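What follows draws every value from the coordinates through simple rules; no lab data is involved. Worth saying up front: this structure is predicted, and the values here are computed from it rather than measured. Cβ atoms are built from the backbone, for glycine too; each structure is taken alone.
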Structure P
Amino acid sequence: MTSLTRLRLKKNEDRRLRGGHLWIFSNEVDTAATPLKTFAPGDLAAVENARGEPLGLAYINPDSLICARLLSRNAQADIGTAFFVRRLEQARNLREWNYDRPFYRLVHGESDGLPGAVIDRFGDVFVVQTNTAGMERLQRPLLEALDRLFAPRAVVLKNTSGLRSLEGLDAYTRVALGESVTVLEIEENEARFLINPIEGQKTGWFFDHRDNRARLAKLCQGKRMLDLFSYTGAWGIQAARAGAMRVDCVDASDVALELAAENARLNGVAGRLDLIREDAFEFLKRTREERRHYDVIVLDPPAFIKRKKDTAQGIEAYRRLNQAALRVLAYGGILVSASCSFHLSREILHDLLRASARHEDRHLALFAKGGQAPDHPIHPAIPETDYLKAFFGFVGRAL
């Protein structure tokens, strides 16, 4: 690998990499010594500091703000099938320590040493996202490694993430290995669910809230529950299995609710679930007008803040949602408020909940906090990998 093109950093711009980070921004590159325009998207390069000392091996995208992502601290590393086999083995070990069933996120990008890659495992079917130009160029050895380690029945490339547009990549979905797949059955917290990896959102399932859903289900026996942004019913169905008296699942997608109906039947709780196709904000407004209340409400919306510039608008959306939910939550009820927006910090969500409770003249006592499950590990040097937060609150009359 000694013939690799070099990417030289400016003086002192290696500190973040030495601290454990894997990203290089375009303004950190010494473009006089190593012009970015000489690279094609996805090219590999040996990264060095301003003194010419090696820092590792990265893939490059000269057209992106994050112009390089480190794959290895060894600048001589051979990034082929064997490299990916080692990374996937390490990722598999972490998951198998935590889970005894083959349903989990196998690769969580930088946290598993594979920046730009996401792989969800659904038994013998794997759904892969390659969200950067570099990982797109490395698809072949990545898929070869998956095939060598797991001999999957199918591998689906679900490359529809909005992140790809930032890398100059098109969106597409296709079966890369094995047979065509439509609906699969998976397990989570002893419940069974049907998912659609081709037409579903992202990879077809959201494993990250697994532990939060298990925590809430234990609190729902005999309760009336509202599952907003319910998708295919993960929160509501697990609550119903645990004894919830009634669950309303609200989502704007017909396709998601059709699968939720199948999932309710699969788990023997169809008689206690109502599936409602409606905008969440409109549903909350109508519920208040009808003077109906719930004992438990789950707010698990999509990311309202996808880019930093959307922060103010997104915070306002979270505020409106939480205040509207508090208006239809019975005194003595439980509110679970979650966010998958990295740009909404735990501290801001915490304060937003405090302010919303005061605005509605309610007493809020936060009794638990939740984050992402172990199959979504956090890279300690990369805050962006720590994105999911959830607060569990008891809501009563004002003191």
Structure Q
Amino acid sequence: MVLKHFRYLLLAAIFVASMPLSAQETYQEVKPGDENLVYQGQDFYPVRNYVEKPKGKRPKNVILMIGDGMGVDHVFAGITANGGKLFLDNFRHVGFSKTQSADKYITDSAAGGTALSTGVRTYNGAIAVDTQRKPLKTILESAVDKKLATGLVSTSAITHATPASFIAHQGSRSSYEAIAADFLKTDIDVFIGGGYKHFTDRHDGKDLTDELKEKGYQVLQDIGAIAQVKSGKLAGLTASEHNGRANERGDLLPVATETAITILNNNKKGFFLMVEGSMIDWGGHDNNTPYVVGEMLDFDRAIGKALDFASRDRETLVIVTADHETGGMSITDGNMYTGMVKGGFTTEDHTAVMVPVFAFGPGAAEFSGIMDNTDIHRKMSKLLLGK
């Protein structure tokens, strides 16, 4: 009798398993272990609409915002995750950038950053030096020569490849201590990011924070204290090496962006500021959709701070782009009402595809269409510096 009952149960189970699924096919279901591919959605943040009414054809200030590894799918993942709207929606001038380096079809962040900062393509791993390892002048250094204020903000170590390529000159991106020392060779006004140990825990025994203080910098590590600074020179070193992920570091990037703008705007001649959302790239390397989405939304909130200033100032050009795409990301499912995003990836490395370019403010129309990454530097320099 027990055996007969078991057979009935087994036949029933087989029948149920063979029935068609009403909701979706089995191949469309999220499998166990796929939690890194799906961002389930969280509360949406409000997005303001900003009016673009530039005072003239040329900007007094330029804010270049680099979403490291940010491709079109990363952007649309962010749009979906925030219920269909980002601060990026305010940009009416949109183009694409080709990212190849001098020696590789697929660039790294050092060569990609150098192309944006100097207008010259170089080999992968190079920090603002050419293929012969000779220093290349960066737009930040040229802005200093013009007596403009300058700044760098990053969620990674400030000595990491992208921010380093705007201020240092080294043959290898891994020369972090040498890159830190290069900061002392400039008159940069503000830099905020990780990398404290590269200034203090050094093989040469030097504590570069002492030299920074001698040059008049306020050297701070707490983002709360950093946010209180309104003027003067500031070295905000917020982590020993890299800051944590977006869900760990809170609103550090939007706060640091707003703080840098406030300080730099004291210079009546104008300023150049580069802001990097570093870890969009890291989420792509990890093939981790929630990681990508969290960093993309954090970067977009920092973009909101730049737009808020630019729309009121009307003399500030905001450019948002990437150095390359990471992960070969694609969006395979999503929900604008819940913010759910399902992503897929083709690689754990960078890819060669074009990346988006967004521009807002005086001169923004220059950044429409398809261009080389070096063209972004050329256009910025012409608009801000007249060359």
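Please compute FRET efficiency 1/(1 + (r/R0)^6) of positions 183 and 375 (r between Cβ atoms, R0 = 25 Å, to 0.05) for structures P, Q and give me the label with the greatest value.
Numbers: P: 0.65; Q: 0.35.
Max of FRET efficiency 1/(1 + (r/R0)^6) of positions 183 and 375 (r between Cβ atoms, R0 = 25 Å, to 0.05): P.
Comparing Kirkwood radius over Cα pairs in Å across structures P, Q, which is largest?
With respect to Kirkwood radius over Cα pairs in Å, the highest-scoring structure among P, Q is P.
By the measure distance in nm of label points 7 Å out along Cα→Cβ at positions 55 and 159, tell me the structure among P, Q with the highest figure.
Q
With Cα extents along the principal axes in Å, for residues 215-294 alone coming out at 43, 25, 19, pick the structure among P, Q it was computed from.
Q
When mean count of other Cβ atoms within 10 Å over residues 87-94 is calculated, the result is 19.1; to which of the structures P, Q does this value belong?
This figure was derived from Q.
As an exercise: FRET efficiency 1/(1 + (r/R0)^6) of positions 79 and 327 (r between Cβ atoms, R0 = 30 Å, to 0.05), calculated from one structure in P, Q, equals 0.95. Which structure is it?
Corresponding structure: Q.
State the single structure among P, Q that was used to calculate FRET efficiency 1/(1 + (r/R0)^6) of positions 119 and 287 (r between Cβ atoms, R0 = 41 Å, to 0.05), giving 0.55. List each step's numbers first, then the result.
Working: P: 0.55; Q: 0.80.
Source structure for this number: P.
Identify which of structures P, Q gives the largest calculated value of relative contact order in percent (Cα under 8 Å, 6 or more apart).
Q
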